[in-house]
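Undergrad: These notes open a run of structures that come right after.
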Structure P
Amino acid sequence: MSYESRKLRFLLNSAIFAAITAIMAQVEIPLPVVPISGQTLAVGLTATILGSRQGAAAMVGYMALGAVGMPVFAGFSGGPQVLAGPTGGYIFGFILSAFITGYILEKTSFNLGWALAANTAGMVITLLCGILQLKFVLDISWTAALATGAYPFIAVGLIKAFLASWLGITVRKRLVAGQFIKQSAPKEAS
């Protein structure tokens, strides 16, 4: 495959998963400050399927769409005010989360056990980035930031980490077999 073809495939995969994240962001359970949404499940799926570089690129694309005002964030919101607001830290965290999740899988193995560990690490990264911004934007204590921005999401986050791992590994195997994405350097789990 030529360099141009690989680059085009990289961009298309990233764009497709940015769009999937935008769609899943609209599935939400409203809570007072930070809603539970499908965004984090989409981030985990993206990283598990695409790996570190493409996963992070997809999240950069997703964030860029929202930053320019496209209503791709939870609740059909968008614009720089969302990124600067109380929940913006989670969105910034998606990029780091996708990269680290994919990186862990690339350095170990794309199997359910490693995917669950990587997606759990990704969930923690997203929550940490979220509570950091939540604390400073709302000027609240660390205790309040944790109580509002982390604790309510741990149980559902673990469920999403499992779903992202299981679905992601299943879909990835099929995409690798169909040569839609390339197999990573470490051997793919069978």
Structure Q
Amino acid sequence: MAERADAARNRQAILQAADKLLRDHEPGHISLDQVAATAGVGKGTVFRRFGSRTGLFQELLAERAARLGAAVESGPPPLGPGGPPGQRLLAFVDELALLAAQNIRLIAAHERACGADPHSDPTYQRWHRHLRGLLSELRPDADADFLAHIVLGGYNGELVRRITASGGVPRLRIAVRDLAQRVGDVD
């Protein structure tokens, strides 16, 4: 069923409002009341569409991660299918580092909102499945499930903030690439 035009406009307005508030305020200081007021909609509209802060930040992160997801699923190698797993792993962690660095406040807000169970987030699960699959190919003898969680731990919002504050995106990319090479036993 297609989304109604007014619902689509409200959804975009809410996501843009959340994005603006994340640029202007610390993630812990953003309420759904503020999002609704900034978007020019009622608080009930935000709740009906997203259910909670968790739902709102999950959707905003999913929207930001959509390009990366499409590249992984159907883009050209080395990020997309058909490339050697080691090259795909390194291409993926490079792109994820860029996404994390560009969205530090969103990731921090998302982590706070998902506090009790961040591993159940659909975007996290998607990234984890991809990493687990690549690591299973590279290291069939290892616990690829655990190793995928370890690699994704390198994208913790506060850690990304600290690392990029003293070395920028290049430091983050080098650090997660080094971790992925060691975990995946990639040359």
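None of the figures in this text is laboratory data; all of them are computed from the coordinates on show. Remember, it's a predicted structure, so these values are computed and weren't measured experimentally. Cβ atoms are built from the backbone, for glycine too; each structure is taken alone.
Undergrad: Out of P, Q, which structure matches 1.01 when Rg/Rh (Cα atoms, Kirkwood Rh) is calculated?
TA: This value belongs to structure Q.
Undergrad: Going by Cα Rg over 2.2 N^0.38 Å, for residues 13-52 alone, which of structures P, Q comes out largest?
TA: Answer by largest value of Cα Rg over 2.2 N^0.38 Å, for residues 13-52 alone: P.
Undergrad: Work out which structure the value 2.7 belongs to, where distance in nm of label points 7 Å out along Cα→Cβ at positions 5 and 173 was derived from one of P, Q.
TA: Attributed to the structure labelled P.
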